[in-house]
Structure P
Amino acid sequence: MIKLYGSSMSRAGRSLWALEETGVKFEQVVVGETRKPEYLKINPNGHVPALDDNGTIIWESMAINLYLAEKYGKAPLWPSSVEGHGACYQWSLWAMTEIETPMINIFLHRLMLPAEQRDEKVALAGIETLKAPFKVIDDRLRESEYLLGKEFTIADLNVASVMSITQYLQLDLSAIPAAQKWLQKCVERPANQRVRAMK
């Protein structure tokens, strides 16, 4: 039995979404304390998510998702060509390197940190930083329905899982209408809606 450690409200949410898209049976394990010795044997970093696929341990949410798509996903979720695989790696890593950090900074300084530790200048800098990568994805989605073409792939799932943070931040996406429409279509998928109903 596949086990996925982590709650739907953490980065594990994107891996739960990937599992739901593949249709494989799995058990979700909500971890209360990630620094306990028994969990550190699974993920020595002390973070969620972690995947236990019948003894194969994978951590880092994007790695988990690419692994799940390759092993259990069928086309189009996992493209049939090496070129398609490369595009999935490209967009997944792009989401982490170009948009996740500025969004986390906004999230921290507008919602998470105690009021006295928040710095609106950091949040505004994050919003400014996002303009360039948001233009990149919007330009791409003006050309095609999904990131790789006409069909939803793991690349869309991975990028949408990061960009969905914008909904919690109530960021105005009107300047990137193609990406905004695509994001809504991705997060409304039944597999993601099932994850939203989880712990």
Structure Q
Amino acid sequence: MSYDLYTIAVRPGEDPAGVYEALGDAEEGEVAGWTDEQVARAEKLAASLQALNPRLERFFFDYPKVAKALGVTEGEARAQWRHIELNTPEADNPIQVTIHADHASLTMAYWYTGDRARQTIREALSYLAAIERETGWATFDPQIGRRLDLRSDLSEVLSAYEVGSTRVAQLARERSPSPTDRADFDGHHQAS
């Protein structure tokens, strides 16, 4: 489970929620051709984000392996998996940025509350601000259901993220039996 944010092109007067929904529909397995301009923009965005945080690591796809898994040619795999993924190293804040031809998405694992959550959200919003500056796109938050103002919505995003992190931790506790429960189960199982 993750907290997801999207930078999308929204024209004046256009409802960001509608643009976001259309984006989700378009992503459902469709292969879109990238223009040279889109490729250049994606590469520039990746370079800008890595300049902002040199620890962001670019993931490189193993296209022969992807092609085999999808049952397509390597060329088709390259066309379908053309986006750029940037990931933070394991010990850093849990953030992945994915740059597509016409939008970018940012995913944060629900891991933290408190100060670490605030650090994670601040870092994420700094990446989104860089993307907005370079593209003119707007950030949409599906969890809150609206366009974000990256300068003034930190508290609201942080609150929503912490609710998700708390819920994920609660679910993990509910699914994982305590040591006492395991002993009771093991004892019951052995007595049968």
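Please treat every number below as a calculation from the coordinates, not as lab data. Here the structure is a predicted model, which is why all the values come from computation and not from measurement. Cβ atoms are built from the backbone, for glycine too; each structure is taken alone.
For which of P, Q does volume of the Cα convex hull per residue in Å³, for residues 19-74 alone, calculated from the coordinates, equal 81? This figure was derived from P. Looking across P, Q, the calculation of log10 I(q)/I(0) by the Debye sum over Cα atoms at q = 0.09, 0.12, 0.14 Å⁻¹ that yields -0.42, -0.69, -0.87 traces back to Q. Consider the structures P, Q: one of them gives 23 for relative contact order in percent (Cα under 8 Å, 6 or more apart) as calculated from the coordinates. Say which. The read-out comes from structure P. Given that FRET efficiency 1/(1 + (r/R0)^6) of positions 3 and 139 (r between Cβ atoms, R0 = 41 Å, to 0.05), derived from a single structure, equals 0.55, which label among P, Q identifies that structure? Source structure: P.
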